[in-house]
Structure 1
Amino acid sequence: MSVTVSTLPNGLRVATDTMKTVETVSLGMWVGVGTRHEREAENGVSHLLEHMAFKGTERRTAGDIAREIEAVGGFLNAYTAREVTAYYAKVLKDDAALAVDILADILTGSVFDAEELERERTVILQEIGQAQDFPEDVAFDLFQETAFPAQAMGRSILGRPEVVRTLPREAVAGWMGERYRAPAMVLAAAGHIEHETLRGLAERHFADLPDTPAPVPEAARYGGGEVRENRDLEQTHLVLGYEGPSFREAGFYPAQLFSTLYGGGMSSRLFQEVREKRGLVYSIYSFASSAADTGLVGVYAGTAQENAEEVLDIVRGQLDDLADHGPDEDELARARAQLRASLLMARESTSSRCEQLAQQLLVHNRPIPPEELTERVEAVSAAEVMGIAARYAGAPPSLVVLGP
């Protein structure tokens, strides 16, 4: 395995996946802080902070940041999720030092200019408004809130408009100071770079990050229930799901196999039964997402209003069939092949390898060799998939019906 991990005295983990056959490096800082760490009155602060990090530092204006990375043909971006915020770049191998310097600048030297903050509030409010034009996104936000009601795990990543409009500058800057702690952060790189090079850059730029642990978020509490919201849309959008396993549970890999054969591809049960045989939908798929202490497994479908109940009946019927009879060997073999191929194909991308390495360290505190991942996929039995299906068939569901 080409992976090396070391830890600075302040607790920052530095990880490299060296690939000497490529000419580029993907690198970034993954921070184990996201939406689920927010209090209700600050919902959206993680996402707002992520935007503001690019809006000027003590050494660079927002324009300087964009010009410097693009002057070397590089790429710089960030994202916010429920449990992580990531800042990352991709550059040619000789420009890794510049990329780390820019990342360090935005993570330790951002000034949170008041005028920039007001402009970025407007940008995010436009982003929130745009999301409302995509019914599938709205349905999933409602689904998350239904599954985890009245808690951070169920709130929108983008934040509520009334909070985004009024969050004071001190709250945004304070969020970084309070939550961006070295033990909860990983500086990762994949590509043409040596570990000692990245560690040296980390020591130069990140040695002064706070060494105390970041506050722990509240535990997730699955609720479930049903939400039906009328909207003037062409289709009815359905999301039906259940509480799934966390990253660390033994059921994680069986749940991934279950989701794949249930609705994860063109050969899956739901795609074949609902779209190919009956023509009731254009889009239908299953999903299995996990977090540190919980997860969600479910199905999305978009269909005509008059077909909605029939689609739901088929979705439930296929779940019951898997719970009663389990998968046959052919579909289980196809699902294994799909997952194994996706794991191995991702290794051809420096960006995917970098992100996977960082996420593994945040979740499992160790890099997981690809051989171990594929072995775990191959080890899942038909009985385990059947057990997962039985678990969901008897569990309280979360259902969202959005449309006419």
Structure 2
Amino acid sequence: MTDFASIQVDQLYPDTPSLRIALVTETYPPDINGVANTIHKVVEGLRKRGHEVMLVRPRQQGDAMSADQFAMDELLVRGAAIPMYKQLKMGLPAQGALKKLWTNRRPDIVHIATEGPLGWSASRIARKLKIPTSSDFRTNFHAYSQFYGFGWLKGAIVAYLRKFHNATHCTMVPSAPLLSELSRVGFERLLIVPRGVDTTHFTPEKRSDELRRQWGADTNTQILLSVGRLASEKNLDTVVRAYQAMKSRNLSVKLVFVGDGPLRSHLEAICPSAIFSGMRTGHDLAAHYASADLFVFPSMTETFGNVTIEAMASGLAVIAYDHAAAGQLILHEQNGMLIAPHEEQELFSAIGKLIENKTLRESIRSNSRQTSIEHDWNSVIARTEGIFRSLIKDQSTCSRTNLIHQTI
């Protein structure tokens, strides 16, 4: 078997045949979250490179009922609401349907993007059919547990995730720090695949004077922006305290939240002067990013944090703790402000410094945009394809070796 550490995954394959890829996920657009958006980009990118992608996901509200459940390269399965995210569904086990589908239309590889019951059943059937599998580690469920009243289950959650991912041939993670963290607790065969950003969609060119007027901002007002699910694990009370600290210094600032979630009523109560824009998508979301000035992101539970690189692509100055995407992308006072984890006063000081120092602020905003341009989706998709091909080749070599041993 090929030495796993020596797998070459960055090369392109211009003259190689297309692949049939089964991609299993619990979330997909129209779901609004970073995982759904990322998976959609991966599916689109692989299809543009000529590959057949067979998508397996829970049926969502609005999906047309079809007599042919395998139509449009999709297998839609039954789902149930996720306790922490009731607007999302986890797919229920679908071993029978998956076995039928993959026996009749055998994929070259099965990629499992989420760790729910659907993903577990997909992993089991792929192993039975001897199809190579890969997985993504995209959500820190074990870190979220402390915010939802079952922190005592953290060890059990880690054990489940470790068993789930170690049953696949490779697990993709978005950053080197996360790879190190997972390796320490026994996760195996990890490879880094960073996240990309669409810099033609998220761009400073979508800045809207009209939107800023709606927010009550003038040319001197600095807009502090937060984008994402309004939930306890995002550490949004720190964002509110940062805003209040700036107001106490008589600085001209506004605070805008984009997103929704269970913490909204709490945030409205403690910060009635903040602007709550709700869920935004497409051009509207891009305009909200570009029309702000500073992006404040104190979350410590991300595996990556897509919003960080989206804000950078939009030309904002990002102030974040040294964690996940921020720790990977930001150089302090060059293309953002990187703060030691949980050092709240340092975070406040960094925000104040940027508001008061226009030269530094504008330099960081320009450099932030340039950094994002280096992380386009094409390179991410090429790396993903390279991993798939390496795993398929490795599995094929093992199968031929076993056949030779059986015939001797």
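FYI, it's all coordinate maths here, none of it is from the lab. Computed from a predicted structure; not experimentally measured. Cβ atoms are built from the backbone, for glycine too; each structure is taken alone.
Work out the source of -0.90 here, i.e. which of 1, 2 gives that when log10 I(q)/I(0) by the Debye sum over Cα atoms at q = 0.14 Å⁻¹, for residues 127-334 alone is computed. Derived from the structure labelled 2.
Given a value of 22, 16, 6 for semi-axes √(5λ) of the Cα gyration tensor in Å, for residues 207-254 alone, calculated from one of 1, 2, which structure does it belong to? Don't skip to the answer; put the middle values down first.
Numbers: 1: 36, 19, 12; 2: 22, 16, 6.
Traced to structure 2.
Between structures 1, 2, where is relative contact order in percent (Cα under 8 Å, 6 or more apart) highest? Ranking 1, 2 on relative contact order in percent (Cα under 8 Å, 6 or more apart), first place is 1.
Comparison across structures 1, 2 (criterion: distance in nm of label points 7 Å out along Cα→Cβ at positions 55 and 263) gives the highest value for 1. Taking distance in nm of label points 7 Å out along Cα→Cβ at positions 175 and 367 as the criterion, the highest value among 1, 2 goes to 1.
Upon calculation of semi-axes √(5λ) of the Cα gyration tensor in Å from the atomic coordinates, which of the structures 1, 2 produces 40, 22, 20? Structure of origin is 2.
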